[in-house]
Structure I
Amino acid sequence: MPNNKIQRSLRWFHQFEDLLLATVLLIMLTLAVTDIGMRLITGGSLIWIPPVLQVLVLWLGLLGALLASRSQEHIAIDVISRFVGPLGKKICGVSGSLFAAAVCTVVAYFSIEFIQQSIEYDDIAFAQVPAWPLQIIIPFTFSLMALRFLIHTGGFLLIHNYQPNPALNLEHDGESA
């Protein structure tokens with residue numbers, strides 16, 4: 001029973017992530033088309049659209065990285081695990097996930113310090129909008145990625161033949177064919 005609750009919660013969280021990513025992309029597209037249309041029709045545009053688009057590119061990239069880390073589709077250098085047996089794959093999975101979790105934790109920590117300084121110095125992003133609410137995505141996504149990599153580490157340690165994203169398990173597909 002608790003497993004179903006966990007799976008439901010994860011499914012809800014994944015849907016929320018997908019919705020947030022799609023919303024940011026839709027807002028970006030709407031603003032970009034509006035900007036282009038205004039430039040073509042009036043020869044000018046709203047001055048705040050380009051800086052908002054720059055911020056949304058950051059948000060889109062980090063939310064995309066979060067989404068990629070969900071199913072282990074992120075950029076990874078994984079040469080060794082292709083040539084070792086099951087124990088070697090487990091060691092590679094654990095060490096790679098722990099390293100990624102550590103890096104994400106360090107980035108999250110320093111990005112929180114960065115935001116604290118942004119608040120302290122009253123940094124302005126554009127048009128009297130404070131910078132820190134726009135930068136909050138950095139510690140948010142890196143903290144969640146660190147947590148995800150820790151969960152993947154637990155999966156590699158506790159589950160036999162753990163595969164975070166079964167669709168990427170090409171060896172398994174070759175055996176069943």
Structure II
Amino acid sequence: MAVQKGAEKWKTKQWFDVYAPKAISTEVVGSIPAADEKSVSGRIMKVSLSWITHNPNHAFAMIGLKITGANGNVANTEVDYLAQQYSYLHSLVKRRADAVYTHDVVTDGDGKSVTLKLLVTTRIRVARETKSVIRKAIHAFVTDYVSKMNREEFLKALIANDLQSEATKKIGGMAPVAKIEIKKVEF
């Protein structure tokens with residue numbers, strides 16, 4: 001039987017254990033093959049958040065872990081993005097209700113830029129002016145909320161749904177808000 005060319009190259013690769021950031025968990029998320037430690041850096045590993053947190057409420061959330069470096073056979077990561085699946089977000093918008101999408105670029109307590117995309121669902125249809133008021137209120141809230149925290153604290157608040165619940169309380173007086181959910185957060 002003939003040996004394929006790629007098989008020789010594959011046998012020389014070594015496996016690296018990918019660990020989640022310490023802010024989330026200290027467990028191994030998975031393993032990836034690479035030729036050497038340098039070729040591991042910069043890769044992004046897409047994983048379900050429930051796989052890391054062991055919480056079924058996070059089943060529809062995906063997290064992108066960017067590998068920052070490798071030491072031995074251990075690859076360390078940082079969070080690149082956190083996103084909800086489209087099917088879950090689509091199920092939140094009910095009949096005779098509205099969806100308000102927001103897109104804000106804010107700076108955290110460390111001075112780094114964070115892109116935050118939210119979905120605000122209402123219980124009833126609202127006027128265009130009300131949607132504009134909701135977007136402005138969300139922008140003001142998110143700017144203030146994120147600027148008080150460093151990246152780890154903000155990530156923990158997102159995973160624990162603290163941001164969403166506080167925003168719902170704050171914006172709920174302006175319009176009949178049913179739920180505020182994260183669409184995507186990019187670090």
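FYI, it's all coordinate maths here, none of it is from the lab. If you're wondering where the values come from, they're calculated on a predicted model, not measured in any experiment. Cβ atoms are built from the backbone, for glycine too; each structure is taken alone.
Odds and ends about this structure:
- In this comparison of I, II, the computed figure 15.1 for mean count of other Cβ atoms within 10 Å over residues 86-93 is attributed to I.
- Source structure (of I, II) for helix-only ellipticity at 222 nm (-39500 (n - 2.57) for each DSSP H run of 4 or more, over all residues; to 500), computed value -26000: I
- Which of I, II yields 1.26 [Cα Rg over 2.2 N^0.38 Å, calculated]: II
- Origin of the value 19, where relative contact order in percent (Cα under 8 Å, 6 or more apart) was derived from one of I, II: II
- Origin of the derived value 3.6 (distance in nm of label points 7 Å out along Cα→Cβ at positions 22 and 110; candidates I, II): I
- Ranking I, II by FRET efficiency 1/(1 + (r/R0)^6) of positions 14 and 118 (r between Cβ atoms, R0 = 41 Å, to 0.05), the structure that comes out highest: I
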